[in-house]
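> Input: structures, listed below.
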Structure P
Amino acid sequence: MKVFIQNEAGSRIKHRHNEKTLEPKGETTVSRPYPLPYGFILNTNAEDGLNVDCFVITKRSLKTGEIVECEPIGLMEQIENDKQDHNVLAFIIGEREELDQQLKRALTDFVIHVFDHVPGNIIVVGEFLDREAALQHMAAHAEASSMVTHSSRS
């Protein structure tokens with residue numbers, strides 16, 4: 001899967017793009033720095049009308065606008081203002097990073113507090129699910145013109 005990096009790890013700048021054309025639309029400052037590179041999976045359609053969101057678990061410094069080839073390893077359930085807004089968790093092909101309890105806590109804390117500056121915004125984090133759940137989520141949200149394949153890589 002190809003992930004467009006929208007926001008850099010360590011930055012409090014949230015970039016906005018047209019997620020279909022990748023054209024920049026502006027930026028805002030958020031309440032917490034991104035713990036990991038964050039973006040969206042190309043050729044997907046999520047419930048919010050945007051693409052499926054994705055955190056890339058890597059030690060690499062990925063820049064806004066980069067497109068990286070990734071492999072899903074899990075799914076972080078998230079509900080924002082009563083709407084499903086789950087995040088796929090992935091690593092870059094050829095890398096193997098660990099999704100441990102410390103990283104899960106950091107992601108949970110970030111997601112719950114990233115929009116503290118937006119009055120009335122309510123975000124709830126559910127469970128961290130496995131790779132199969134991520135693959136199913138991606139397949140359910142694939143654009144009609146693209147195919148998500150299930151690979152046997154572990």
Structure Q
Amino acid sequence: MSHFPDTSFLCSLYRTQVNSPLADRYLAGLPGALRISSLLLLEFRQSVRLQMRLHRQDRTKGFSSLEGAQMLRDLQTDIASGAISSAPADWTDVHHLAEGLSAKYTATEGCRFADILHVATALHLGATVFLTFDGQQKKLALAEGLQVPW
């Protein structure tokens with residue numbers, strides 16, 4: 001059984017949220033490393049950096065630079081320890097799969113671009129379990145035969 005997460009799962013791992021205990025237990029229970037893509041790493045890191053900028057502009061938005069920096073350090077620690085590993089992807093194949101998903105679901109389900117790319121990446125990497133706390137992305141993953149544990 002191969003697992004692949006989306007950004008909502010990573011956010012729950014690295015920032016205290018309602019789903020954090022579930023994400024932490026799930027990661028701890030995996031027999032090996034959680035495989036992620038370079039795209040997912042980029043999206044997560046970009047999101048953290050954007051939230052830090054938003055907070056600097058308006059303290060009621062985003063989160064502090066201290067919290068964001070800690071999130072990025074914790075992610076790097078998990079990569080260095082082997083708890084998380086980057087899986088190489090053939091992006092031409094992922095984009096082909098994503099185009100098929102877009103044609104099949106976007107007009108009727110309103111799928112977002114990043115959601116389609118993450119599900120396409122999971123399919124490309126042979127994942128059987130998709131880890132997400134995003135309801136719309138869960139529907140897409142389930143429609144494509146991936147299991148979502150919650």
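> With helix-only ellipticity at 222 nm (-39500 (n - 2.57) for each DSSP H run of 4 or more, over all residues; to 500) coming out at -18000, pick the structure among P, Q it was computed from. List each step's numbers first, then the result.
On the way: P: -4500; Q: -18000.
It traces back to Q.
> Looking just at relative contact order in percent (Cα under 8 Å, 6 or more apart), which of the labels P, Q belongs to the structure with the highest value?
Details: P: 24; Q: 29.
Structure Q gives the largest value of relative contact order in percent (Cα under 8 Å, 6 or more apart) among P, Q.
> Quick check for you: by Cα Rg over 2.2 N^0.38 Å, for residues 87-126 alone, which of P, Q is greatest? Before the final figure, lay out the partial values.
Details: P: 1.46; Q: 1.09.
Greatest value across P, Q: structure P.
> Figure out for me which of the structures P, Q the number 1.9 belongs to, where distance in nm of label points 7 Å out along Cα→Cβ at positions 23 and 135 was derived from the coordinates.
On the way: P: 3.7; Q: 1.9.
Source structure for this number: Q.
> Sticking with this structure for a sec: Match the computed value 16.9 of mean count of other Cβ atoms within 10 Å over residues 39-46 to one of the structures P, Q, and report its label.
Among P, Q, the structure yielding 16.9 for mean count of other Cβ atoms within 10 Å over residues 39-46 is Q.
> One of P, Q was used to compute semi-axes √(5λ) of the Cα gyration tensor in Å, and the result was 21, 18, 16. Which label is that?
Comparing all candidates, it corresponds to P.
Here, each number is a calculation from the coordinates, and none is a lab measurement. As the structure is a prediction and not an experimental result, all values here were calculated from the model. Cβ atoms are built from the backbone, for glycine too; each structure is taken alone.
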